[in-house]
Structure I
Amino acid sequence: MKVIPIALPTPFLVGDVNVYVIDDEPLTLVDTGPKTPEAVKALREGLSRNGYKLSDIERIVLTHAHEDHCGLAKTIRDEAKNAEIFVHGWETGHLFGRLEREEHHILIRRAGVPDEVWNKMHGFYEEFRTLTDALEDGEFSLLEDNAELEFSRGTWRILHTPGHTPGSCSILREANRTLICGDCVLKRITPNPVLSLDPIDSTKRFHSLAEYLVSLARLREAKPTYLYAGHGEPITDFEEIFHRYVRMIDERQAKILSILDKKGMTAWDMAQKLFSHVIHDNTQRFLAISEAVAHLDYAESEGKIAVEMKDGVEFYRKF
C-alpha cells in the first residue's frame with residue numbers, strides 16, 4: 001500500500017504543507033492544502049505525476065482543521081464526485097474562522113490581551129477566511145479514535161492525538177508501523193499548542209499542552225518506524241524527537257518559572273517576555289500567546305504556580 005507525498009505551497013511562514021495520497025481503493029487523500037490557486041495547481045500536478053486526476057479522489061481524511069490542511073476539502077469533494085470527508089468531532093468548530101466566535105474573544109481577553117491588540121488579530125485573521133470553505137453539518141463524517149480506515153489491501157487505524165488542536169488525529173498502518181501524523185510531530189520544529197476552546201464546554205479553555213504530552217506518549221507506545229509529517233521531511237527517529245520535545249518543554253517551563261513573580265502576570269505579559277522578537281508580528285502573535293497560555297496552564301495543573309481571576313483576566317503567580 002503506497003503512500004504518495006505531495007508538497008503544496010502555503011502563504012504561511014511554515015512553508016509547504018505535505019498532503020498524502022494512499023494509493024489503494026478507495027483512493028484516499030490525507031489533508032488538502034489551503035484554498036489557493038497555487039495549491040490547487042501543485043496538487044493537480046502531483047496527482048498527474050502519479051497517474052491520477054483530482055476527480056479520482058474517493059475519500060478525504062483531515063488530520064486537523066487548520067487552513068493549510070483543510071482549505072481545499074470542499075473544492076476537492078465537489079470535483080471528485082462527492083468524495084467523503086472525514087474529520088474528528090472535536091475539530092469541527094475550527095473549520096471556519098479561528099477567531100470568529102465571541103467565546104474566542106473571551107479566551108483572548110482572559111489571557112490579558114488588550115482590546116486594541118485583539119482588534120488587530122481579528123482583522124488579520126479575517127484575511128484567512130478565503131483560505132478555507134466551511135463544512136456544514138452533513139458535509140463530513142466523523143473520525144473516531146481507534147476506528148479503522150478500510151482499503152482493499154488492508155487497514156489504517158485512527159489515533160486521536162489532541163494537542164496541536166483538540167481534534168488532531170494521526171493515522172497508523174500497524175502492518176509496518178507507518179504513521180501519517182499531520183502537525184503532531186514535525187522534524188525541524190516543535191508543534192504549537194494552539195489556543196482553543198474546550199470541545200466539550202466552550203466556556204472553558206482546552207488544556208492543549210497536557211493533552212499533547214499524552215498524545216506523544218501514546219504515539220511512543222505505537223513504536224512508529226516511519227512518520228509522514230504535515231511539514232518537512234519524513235521522520236525515522238521518533239524516539240530522539242520525543243526526548244527532544246520533552247526536553248524543550250521542560251526548558252520552557254523552567255524559563256516561565258524564572259520569569260514569574262509573586263505579584264502576578266497575565267499570559268499576554270508572559271508572551272511579551274518570552275517572544276519579544278515576534279510578539280508584534282501579525283503572523284506570529286497568536287502563536288506566541290497560545291504558547292504562553294499552554295505553558296502557564298500546564299504549570300498550574302502541575303501545582304507549580306497559582307492562578308486567580310480579576311475582572312475576567314487570569315493572573316498567574318508563584319506561590
Structure II
Amino acid sequence: MRQRVTAGVAVLALIGLVFTLNFYELPVVALSPGPMENVLTRLKIENARVYDSESKLYLTSVGIDDDVRFYEALLDMANRDVQLVPRRDLYPDDQSPDEVDQENVTLMDASKETATVVALREVGYKVAPTGVQVDQVVAGLPADGRLHAGDRLLAADGRPVGSTEEVRAAINRHKVGGQVDFRVRRGEAEKQVKVGVVADGDQRRVGIVLRDLFGDLPVKVTIETQNHIGGPSAGLMFTLSIIDKLTSEDLTAGRRIAGTGAVDPDGSVVAVGGVAEKLIAVRRLGLTTFFIPAGNCDDVRGHVPGGLRLVRVSKVEDALRFLRDPKVAATAPGC
C-alpha cells in the first residue's frame with residue numbers, strides 16, 4: 001500500500017513538473033526566417049517621372065518569437081532553421097518590449113528617408129541635410145545622461161553644425177579627455193551641454209548615434225511595408241528600388257534579387273542582424289542571388305544554403321555596378 005502511495009505521489013510530482021515547465025518562459029528569443037517583400041510593389045513616388053519596371057528586388061526579414069516556453073525551446077533546438085539567442089540581445093533590461101518595437105518602427109522610418117536621400121542623390125538631385133539629431137545614446141560612454149535621444153544639435157564649440165559629418169569633425173578636433181561644448185534643442189528649450197571625448201581607434205567618440213535631418217525632399221517617396229517588419233536592415237533594397245523606378249533602365253533585367261543591409265547617408269552599406277535566417281527564406285523562395293553587407297560575411301560562413309550566391313557589398317554603388325554591368329556581375333566577390 002505504501003509503495004502504491006509513493007508511486008502515486010511521484011507520478012503527481014512528475015505531472016506537476018511537466019505542467020510547470022510547459023508554462024516556464026525561458027530568457028531566450030527564437031529567430032526564424034521571416035517574410036519577404038518585393039519592394040517595387042510597395043513604392044509610391046510623387047513629383048517625379050516614374051518608369052515601369054519588371055524588376056523584382058526583395059527585402060528580407062527575421063521572424064521573432066519572444067515568448068519561448070521550455071518545450072518550444074526543445075523543438076527549436078532541433079530545428080536547423082531556428083536560432084535561439086539570449087533575450088537581452090534584442091530586449092535590453094532597461095527597455096520594455098513595446099519600447100523596443102517602437103524603436104524598430106522609428107529605425108524603419110529613418111531607413112526609408114535615408115534610402116530616399118541616397119537614391120535621389122544617385123539619380124542627380126542635390127539633397128543636403130537641414131540639421132542633425134541624436135538618435136541613440138550609448139550606455140556607459142560620456143554622453144550617457146548628458147545627451148538624450150531626440151536632442152537636436154545646433155552647435156559644437158560655438159560653431160553651428162547641420163550634419164553628422166560636421167558633428168564628427170567637431171568631436172575629432174578634440175584630444176582624448178577633452179570636452180565638446182554642444183548647444184542642443186531639447187523640446188522647446190535650448191541647452192549648453194559639455195560631453196567628454198574618448199578614443200575609438202584613431203577616431204574620437206562621445207557615445208551618440210546621429211541622424212541627419214532633411215526638410216521637404218524634391219521627390220516624395222512612400223514605401224508601405226508590413227506592420228511587423230521593422231528596423232533599418234531594408235535600407236539597401238529600398239535604395240535600389242527607388243533608383244530603379246526613377247531611371248529608365250531595368251536594373252535586374254528580369255532577375256529576382258534579394259538582399260539586406262542598412263544604408264548610411266553617404267551610401268555605405270552597414271551590417272545587420274539575422275542574416276543566416278534571411279538566407280533560408282531567400283532560398284525557399286527559389287532566389288539565387290543575395291546582396292550581403294561585407295560586415296556580415298563572417299556571420300554566415302558555413303550557413304549559406306546550396307545554390308545561393310552571396311554578393312558582398314560595402315556601398316550602394318557596389319550593388320549598382322553588379323546590376324548594371326554583366327562583366328562586374330560575373331566576377332563580383334562573395335563571402
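Laboratory data are not the source of any read-out in this text; all were calculated from the coordinates shown. None of the values given here were measured: they were computed from a predicted structure. Cβ atoms are built from the backbone, for glycine too; each structure is taken alone.
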Report summary line: Computing Cα Rg over 2.2 N^0.38 Å for each of I, II, the value 1.00 comes from structure I
Report task. Assign the value 1.0, calculated as distance in nm of label points 7 Å out along Cα→Cβ at positions 127 and 223, to the correct structure from I, II. Result -> II
**Report entry** Answer label among I, II for the case where distance in nm of label points 7 Å out along Cα→Cβ at positions 103 and 199, calculated from the coordinates, equals 1.2
**Finding:** I
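Work out the source of 3.7 here, i.e. which of I, II gives that when distance in nm of label points 7 Å out along Cα→Cβ at positions 175 and 247 is computed.
Numbers: I: 3.7; II: 4.8.
Among I, II, the structure yielding 3.7 for distance in nm of label points 7 Å out along Cα→Cβ at positions 175 and 247 is I.
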Query raised in the report: Once relative contact order in percent (Cα under 8 Å, 6 or more apart) is calculated for every structure in I, II, which label goes with the largest value?
Result: II
